[in-house]
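Scrolling down, you'll hit the structures one after another.
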Structure I
Amino acid sequence: MNFIIHHYIATHFIGYTITVFFAISGIVMFFDTLELIRLSLKVAELNFQKVILMAIMKNYYHANKIWPFVIVLAGAFTHKKLSENFELYILRSAGFSTFQIIFPITLLSFGIGIIHITLLNPIGSYGIEKYQHMEAINLQGRKSLIGFSESGLWLKQNGGNGKEIIFHALRLSQQEQAFYDVTFFYYDYNNTFVKRIDAKKATIINNYWHISQAKTINSKYVAHQEKEVRIKTDLTFDSIIESVVSPEVLSFWQLYNFIRISKNTGLPAVKHQLYFWQLLFMPLFFSAVAAVGYVFCTKNPRAPKSNNMTIIAVLIQFFIYFASDFVSALAIVGTIPVIIAALFPFVVTTIIGLYSILHFEFS
């Protein structure tokens, strides 16, 4: 009996989830397409087919943010439908508790979170990466050259024999997998200058930096030319690129390895750590969001203000969204631990959901 009822509720929830997701995604994609068309008018090479392709690939970035709203609306519509047909009241009269009624929706929401981080996230991150590449070439005219900042790329690695190496490159090329206008600063563990190597170009081949036509300056500031210099490294070109890209272009499966590499090279990875933990807690967060959608739509559907409860549920989700952004900003600047910022939306949503469920259950 329980299985049949749970299956019935779950069927409604899945239907509303799919409908709401494609409706919101379609609206967002429509406005993205209009914006890309406006930008493409200045670029002759960017035709309509490319614009549509870019809009599709960019859509995951927004879809990643709208999922909580999709679930809260799907949960609200599901239980509103049950209330309008008085099925919810029949279930309560039959002895079903609020927790039993909400169980299939919270379980499905948890499953959606699992599918999202394991399957949809890798596909979406690949699309965002391709979108950023097309944007750089077609809209920004960067021709695959990446400029990280005005000062270029900086990283740190172990130089062996009690030394550390600070590496700087003004720019790099993805096509040639090479770094340009590079400088290697050698320091001992007492931060005493040891030597410096300057060159126009450096590449990484078989775990070695290969530096051609290098100019070396020793600790006595005496300079001399070297035809080629090789430096041992654990880095690869791809790992360095991953260390400076936005978190959204890395899948859930790539993030952990990226964070480990970043710590070893001295590159900051706070945003990526935060994104990783947010993805990890996403299934729990989705389950809590579904509970919020339920409790705000269990009143009498014939009551004058019953329709406003769905709006209130969405507004609460907006509040949690903006509050989470604020807390995330605090974590990025180091004010609070990253894991607390990642847990914040789940904890707040759970408190609101549990309080509301208990209120309706015992009042």
Structure II
Amino acid sequence: MPGNIPPESGKIEFVDSGQINEPESIDVTGAPLPKDDKYLVTVYDGDKKIDKDSFVFISSEPMMPKLRIEVYIGKDCIHKSLKFRLKIEFKFKASGTLYDRNDEDYFPSKYDGGNAFIVAKTGKNNWDVDFREMYRGGTATVEIWNEEKTSILNTFRFYIRGKNPTKEVVKKYMQDKGYLTKYWFVYKMALSESGSEGISLMKQFWDPEFVGKGKDRKEAVYGPSGRNYESKGIPNYGYPDGWGICQIDFKYEKNNLNTTTAEVKEIIKNPNYIWNWKENIAVKMNVKLPEKIAAAVNHIRRLLKNTKQLKSYSIEEGNLTYKTCPSSVPELQQFSGYLPDTSTNQNEKSILDAEIISHSLKS
């Protein structure tokens, strides 16, 4: 189902029998603290100091926010050393338990070596968060641990949401990558799949102006719940397991893990395609579209069995005309002999292209 308006069933939360159970967060950036016997935690987005429960953004380029965590320990503080890390989690109730998102990542992590914490000593300690080319959003929490790592002393919570690219940027990206040269229709498909017709942006993320109808109609905002009128900036979800501009859906693979390749399993485990629109398109072009084209080719082969040549006909759709002419798609050129007509301009496409588009839009 194309991503469009946030459904009632789609929500981000820390779930326990349907109830929100958010981790406690203590504001340590409020009133000034004596620096000789206290510690202070400050988070920056670029050069801007942020407050707890504020929002930072994955840019439309896309780029993760440039986060810096500063921990100051006073010379007379009882804690001569502290450990801290950043946790990012995205909990999302989808169409079924198998498709729910329960993503959780730590920065630094065990993959960075060491003890997966940044160590803070007396004085000022700064760490520029290294996301290791990972794209993550949802709820972000700086955890401050005691030196022995036996308890969390404090937390600082904020939220990461996403910004959408313009249609022009996405189309140029597809052109520069050579995608539109090989498959002219992938941009057209992305418009339909993401529900981006009639607007200037391509919806990797939900970006409604209003949510609800009648007396329940409210202006959409960035909010901590990520649901309903607080849904702005949450990844564009469509039933049953579709995400982002290309509505990447791994429903079949998740139901058939025993036959799913190791490569695809790794993609499923890595939420980059949910938060990074370029990764989303890459998965479409390298994994999902080849599958759909192979299925369409087999279908066409069955349809043309015992046929020498199709009768000439055409179908109009908007400014395009699909006719019985050969396709520019490499995988379909094997069927050129069955097609009696020729394309005379760029708005005339093969009827076989329409078959590919139809197969690709089916979930």
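Nothing in this text is a laboratory measurement; each read-out follows from the coordinates by a stated rule. Since we're looking at a predicted model, the values are computed, not measured. Cβ atoms are built from the backbone, for glycine too; each structure is taken alone.
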Kirkwood radius over Cα pairs in Å, calculated, reads 23.1; among I, II the input was structure II
Structure from which 1.37 was derived, Rg/Rh (Cα atoms, Kirkwood Rh), for residues 76-227 alone, options I, II:
I
Distance in nm of label points 7 Å out along Cα→Cβ at positions 292 and 332 derived as 1.3 - corresponding label from I, II
II
Value -5500, calculated as helix-only ellipticity at 222 nm (-39500 (n - 2.57) for each DSSP H run of 4 or more, over all residues; to 500), assigned to which of I, II
II
Highest-scoring structure on distance in nm of label points 7 Å out along Cα→Cβ at positions 68 and 252 (candidates I, II) is II
For which of the structures I, II does the calculation of mean count of other Cβ atoms within 10 Å over residues 204-211 return 20.1?
II
Comparing I, II, where is FRET efficiency 1/(1 + (r/R0)^6) of positions 180 and 284 (r between Cβ atoms, R0 = 41 Å, to 0.05) highest?
II
When distance in nm of label points 7 Å out along Cα→Cβ at positions 36 and 52 is computed for each of I, II, the largest belongs to
II
